[in-house]
Structure 1
Amino acid sequence: MKLYYDLLSQPSRAIYIFLKLNKIPFESNVVKLGRLQHLKSSFKDINRFKRVPCIVDNDFHLAESVAIFRYIVATNPTIADHWYPKDAKERARVDEYLEWQHNNTRVACAGYFRVAYMLPLLQRKPPSKEKINKAKGHMVKVLDLIEDVWLQDESKRFLATNEISFADLMAACEIEQPRIANYNPFEGRPNLTKWYEQVKLKTNPVYDDASAYAYNLIGTMDRSRLYKILKLFLSYRVKYI
């Protein structure tokens with residue numbers, strides 16, 4: 001199986017971490033979003049949507065991180081059950097989060113990052129306070145839902161069940177993103193903090209290794225160097241975060 005990814009992409013990181021943790025062999029193919037390699041005509045033959053992550057398994061091409069995850073589980077029976085439980089109710093809980101996160105965690109965290117960091121970087125001027133407050137308000141509501149609803153049961157260590165699942169990998173990779181825009185999603189959220197520590201405890205050193213480059217962007221991104229790249233990203237309306 002070939003994996004096409006960029007570790008700056010949160011869904012890419014989630015799939016990459018999952019494969020590494022489960023010792024599933026794959027051919028690594030880094031697609032550098034910063035160089036717009038995913039927009040090349042040749043890449044369309046790999047993924048018709050021109051996005052990462054995606055996989056090629058013999059002659060089978062598949063996009064979308066959740067679909068990729070489910071395919072990997074279906075074709076690798078040795079994967080530990082806790083990642084995607086066979087029990088119907090527990091699996092439904094994992095699926096519940098995976099479906100919910102598309103229009104909540106991902107939209108909110110990436111949306112705030114775009115308004116608070118990417119657009120000011122592109123425009124080289126302070127961000128609009130009105131837009132910042134609107135995006136932040138949406139993100140705060142989503143993070144509070146995770147804190148107060150998804151993690152309300154103190155006896156449950158993880159989002160969906162009492163064991164780590166793919167839902168936790170997807171959530172952790174997304175929730176970290178606002179840190180690059182100087183927002184700490186864990187401050188004032190003890191349940192979220194405790195959960196995040198549990199996720200890293202269960203997945204390190206793989207988690208930190210996969211996230212190293214993203215960590216390095218926190219407060220250290222060279223804005224002038226990335227100006228032209230980010231302008232191209234926005235002009236193509238590419239979701240790379």
Structure 2
Amino acid sequence: KRRVEEVAEVLDIKHLLKREVHGLSGGEQQRIALARALVVGVKVMLLDEPLSALDPYTSKRLRGFLREVHERFSSATIHVTHDFDEAYERGDRVAVMRSGEIEQVGKPSEVVESPLSLFVAEFVGWDNIFKGKAEKGAVKVYGLGVLGNLLGHWAGGSEVYVAFRAEDVEVTNDEGLAMGVVESVSVRGLLCEASIRVGDLVVKARRPLSELRCSVGEKVWINIPKSRIKVFPST
């Protein structure tokens with residue numbers, strides 16, 4: 001009984017203990033199912049997309065419960081999800097899988113900052129991915145010019161993909177890597193996101209409001225630190 005009360009308190013379900021199951025909401029049913037596993041003292045929990053059918057508010061709240069449960073009861077948890085933001089928030093380590101095989105394993109921050117494949121880069125939200133061609137130790141991307149001194153050994157003429165995060169794009173009025181025209185600007189909380197057309201390409205930039213001040217139609221220069229650019233084979 002003491003264990004039931006302890007688990008019910010952590011999951012905030014004391015008021016549900018005498019309710020009929022058919023009268024519970026989706027989020028309440030998820031917490032009841034989790035409580036049953038915790039009461040019997042399981043050492044490992046497998047959660048198969050536990051938040052996928054919930055509304056955003058309930059999903060966010062249950063994420064907090066799951067983190068508290070993990071810290072309070074020290075149970076190992078394997079959490080399966082298609083939402084990388086969910087994995088980033090919940091996991092101490094993450095494994096990105098493709099067609100049943102693991103593409104990359106590491107701390108969430110490591111996977112986001114240094115994806116090992118184009119698939120992982122796309123999955124974790126690298127916004128800017130463009131086709132390029134290796135030429136004499138450098139990579140040429142139409143619209144962005146020649147990007148030299150990039151990591152990797154590419155045969156001349158090789159088709160590759162060049163990728164970089166929107167957060168790593170610097171927008172300035174001073175001459176830089178390439179000039180473009182701002183097509184759209186949106187504000188999300190303390191972040192500003194801009195779409196900048198450079199030739200046939202549209203480059204996404206996402207920076208703090210204090211760093212990204214531009215307006216639609218304005219001509220700007222963009223820079224991307226070479227250390228923040230990844231090159232992947234085309235196949």
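No value in this document is a laboratory result; all are computed from the given coordinates. On a predicted model such as this, the values are computed, not experimentally measured, just so you know. Cβ atoms are built from the backbone, for glycine too; each structure is taken alone.
Looking at percent of Cα pairs over 25 Å apart, point out which structure of 1, 2 has the largest value.
Once percent of Cα pairs over 25 Å apart is worked out for each structure, 2 has the highest.
Rank structures 1, 2 by relative contact order in percent (Cα under 8 Å, 6 or more apart) and report only the one at the top, that is, the highest.
Across 1, 2, relative contact order in percent (Cα under 8 Å, 6 or more apart) peaks for 1.
Which structure, out of 1, 2, was helix-only ellipticity at 222 nm (-39500 (n - 2.57) for each DSSP H run of 4 or more, over all residues; to 500) derived from, given a value of -15000?
Here the read-out was taken from 1.
Looking at structures 1, 2, which one was Rg and Dmax of the Cα atoms in Å, for residues 55-182 alone calculated from, given that it came out as 19.1, 56?
Matching structure: 2.
Given 0.8 as the derived value for distance in nm of label points 7 Å out along Cα→Cβ at positions 87 and 103, which of the supplied structures 1, 2 does it correspond to?
Structure of origin is 2.
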